[in-house]
Every structure is written in C-alpha cells, then in structure tokens.
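Student: Several structures are given next for inspection.
Laboratory data are not the source of any read-out in this text; all were calculated from the coordinates shown. Treat the numbers as computed from the prediction; the structure is a model and nothing was measured. Cβ atoms are built from the backbone, for glycine too; each structure is taken alone.
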Structure P
C-alpha cells in the first residue's frame, strides 16, 4: 500500500509538470492553429512540449506501478492531486500569486473529484459482451456532448472558452479510456483479435482527436481553466460509458450516492470559482506575453 500511495503521488506530480510544459508551449502557438492538425505539427517540433509528453509517459509508468500494488479506488483519487501541484506552479511560472478564491477552487475540484471517484468505486465489466448498438449509442452521445461543448466555446472568451474546449477534450478522452479497455481485452486473445476489431482503430482516431483538443484547450487559457475541467470530465465520462457499454458496476446506496453527488457538485463549484477569478483572468491575459515565442519555421 505505501508503494501505491507514493507511486500515485509521483504520477500526479509528473502529470502536473507535463501539463504545465504542454500548456506553456501551446500558449505560444498562433490562435488560428486551434483545432487544426498543424497545431500538433508545430508542437511536435518544440523541445519544451516534447519534454511534457515524456513526463506524461513517465506519469503513466508511475500510475501502472501504483495499480500493481493498490486498487483503482485508491490510485485514481490520489492522482487527482496533480491539480494541487499544477495550478500553483502555473501561477508561480507567470509570477503571480493565488488568493483564497483560487486555492479554494483548486482544492474543491481535487477534493470533490477524489470523493466522487472513491465513493462510486467502479468495478467489474464485460468488454466482450457489449453489442454494436450499445457502442454506437455511447459513441454518438459522447460525440454530441463534445460537439456541443465546442460549439459553445465559439461564443465564449477567456477562461470560459478554454473550459468549454477542455470539456470536449475530457469527454473524448473519457471515451478513449473505454475504447482502450475494450482493446486491451481483445489483446488477451492475441494480436489478431485486436487487429480485426474496429475498436482498435477507433481508439487511434479518438486518441488523436483527444490530443488535439487538449492542446487547443491549453492554447486557449491557463491550466486553472483547462486542466481542472479535463481532469473532472474525463473520469466522469469514462465511468458513465463504462457502465453503459462495459457493464461496470458502481457502488450505490446511502450515504455513498450522496457523497458522489456532493463531490461532483463541489467540482462544479470549484470550476466556476476558478473561471470567474480575477487572478485566472489575469493569467489568461499574461499567457501570450510570458510564453516563449516559437522559432521561425516552427
């Protein structure tokens, strides 16, 4: 158990630094690259962004180590601690100080999400038993949510716009988690079973779309407005889709369900507090001036 706790916290710290470096690099890209593949092409030539990707890979390694020694219900809430690292580091990097509102918003998102995940404790599941209509219904619903979030982002500005794009990114990445579970289940029957399954190829497409949306969210606003929403929406979508498609079960009953709902409400309150924060708005204004200017040809 101590190894699981330490590895989970290490994963959270690496995820925080990875997001910080990626947002720092993405914030320097031109606005017209938003939601375009050339955004990823430009970032792929940025050493700072590549360091962020390398740290994310390291974080997944720590997460895997943690899951080898502890249950998901312990590991996932601890990894959410990345928010407690990332938001203050982002403010420090931009030479700004967080006030009570910003600390409360960050802590509310992290604590609320940890409480919701720990209380719901999704378990079980039968990936192979999912029917094609169930998959199509789930993928269609998540695609509709992501498109609605992107459409809303077009009418917003500042941190709210970044949060709306981050909601689309989190929704897509939550779907990616479910497709990954289905693909891993197919791999147990051999590489051929995975290569002949449509879920494997859908996983590649969804992963690329999720990466583009995440970087666009990082480009549009500070981590306090983007990472918090991604971290909140991704597990919620993954758990919801997992229950619908994979047959996973959630822990319910009094007072567990009340704690889950209260945790999600706390997450929403924290996001609103951050998106309406004057400090976060100032971080949004300063990101373009403080971010490194891309080299010619990048």
Structure Q
C-alpha cells in the first residue's frame, strides 16, 4: 500500500493507493506541522485515525508533503515518527510547496508556485528544482496574505477600534472575542496559527464590504511585494496558487496579480488530486 499525504497546518488529506496505483481509501487527520506540534501530539493524531491504524503494517511507501517541513530537522523528526507508526514503510518527507508544484505545473515548465491557506509560502520552480528567496520564520512575523494573517488583522482592528462599527458588531456576534478566550487559544493551546485562521472565514464571507475589500487588497499586495517580486522572472512565468484563501478569494487574487503585471496560472483549493496523478505516473 502507498500513502500520499498533503498536510497543511489545519488538516491533512491522505490517499491510499495499491501498488498498481488504484485508489483504496481517502481519509483525513488534523494538521501535522512539526513546527507547531510536539511529537506526542503528532503521534496521537495518527493513532486516532481508524484507517491509518488499521492499515499501518500494510504501508510500504509514504509520500508526505507538509507545512513546516522545509528544514532537514523537521523532516527527520517526521520520518522518525512515521518509521515507528508505519514499520514497513519507506517515508519521504517534503515541504508542502512541492505538492503545490506537482499539482499545478508540468515537470519541465517554469513557474512561481504559492501557498495561501492557513499559512503562506512562495517558490520559483525552474522545471526541475525549487528555489526560495525567503526563509520562513513561521506565522508570527511572516505568512503574509494567509488565513492566520487575515485573522490576526481582524482581531487587532477590532481591539484597536479600527473596524467599522456595524461590521465590528457582526464580527463579535459570530466569534467569542473575550480577551481571555483569545489569549488562551494563542498562548496555551496547540495550533495558534490555525486558531487565527478560523477568523479568516469572516473576511471571505464579507468580502464585498469596503473595509474587508481594503484588508484583502492590502494583504495580497503585501504578499506579492514580499514574496513573488523577489524573483527576477516574476512577470515572465505563470504564478499559481494552492490553498483555501487563494481559492475562495480567487477573484480578488486575480485582480491583484493583474495589477502587478503577473501571469495568472492555476488556483486550486487542494493539491491532493494532482499529487495522486503525479505519483501514479511513476508506479
């Protein structure tokens, strides 16, 4: 059995294939980012999935593409966890940008590939290898244009009284904005980046509001300036995206790209189907 995994900060999609490339099952776990989770938490999330636990000894190969897997230390940690949980499997661990590349770009073609989901990332793909100009420092100082970026912006503007009154009242009616609750989730609970990203639903649902339009426009422009424009070929190759923020705000994203003379590539919510097709070719 072969497992292919696309793991974001919020959730992970798992697809199992036979040795001939036929689909066996699809399942989900919570996100498995090693940057924000401890080893016991990751192990619990694996063990609590029925399909994975039932088939753990039948897995011979695991291809894992995940948020927070951009360093050798994080990759080694996950490989060690997978070796214990899937005792008969050979595991490959790559950062999630590779999943986005394989889902949006043909091997051999050049492109800039971005992730805009709970977090954000951007790489140049030269047709064979990935190149990054920005080393991620995680969700607190970076992740421009992401779900947690917009969530943080909404909370700050609400507390600094920068949000229009009627919108602020609506925001408060949909979320528990008590200071103690917010601080508990940010400083004492796991996945604070995922918690922040839950607030991004509000900006998507109210994207026609003038305030929200401005926040979205500025957030995407900040991502373009800080990430995409780092590359010399930025305006000469397609720019593709994977992630829920990119997908549900795709009209606004396309306008931002076009304003900056960027070529709009593919915009997908999830890369998992493209990943499966990529691996089926090599089986």
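Student: Quick check on the output: 0.30 is FRET efficiency 1/(1 + (r/R0)^6) of positions 20 and 188 (r between Cβ atoms, R0 = 41 Å, to 0.05), derived from one of P, Q. Which one produced it?
Tutor: Corresponding structure: Q.
Student: With distance in nm of label points 7 Å out along Cα→Cβ at positions 76 and 236 as the yardstick, tell me which of P, Q scores highest.
Tutor: Structure Q gives the largest value of distance in nm of label points 7 Å out along Cα→Cβ at positions 76 and 236 among P, Q.
Student: Out of P, Q, which structure matches 14.2 when mean count of other Cβ atoms within 10 Å over residues 92-99 is calculated?
Tutor: For mean count of other Cβ atoms within 10 Å over residues 92-99, the value 14.2 is produced by structure P.
Student: So helix-only ellipticity at 222 nm (-39500 (n - 2.57) for each DSSP H run of 4 or more, over all residues; to 500), computed for just one structure, reads -12500; which one of P, Q is that?
Tutor: Clearly, the read-out refers to Q.
Student: Among the shown structures P, Q, from which was the value 3.1 of distance in nm of label points 7 Å out along Cα→Cβ at positions 172 and 196 calculated?
Tutor: This figure was derived from P.
Student: P, Q: which one has mean count of other Cβ atoms within 10 Å over residues 12-19, as calculated, at 23.8?
Tutor: P
Student: Can you say which of P, Q returns 3.0 when distance in nm of label points 7 Å out along Cα→Cβ at positions 140 and 212 is computed?
Tutor: Q
Student: Of the structures labelled P, Q, which one yields 30 when relative contact order in percent (Cα under 8 Å, 6 or more apart) is computed from its coordinates?
Tutor: P
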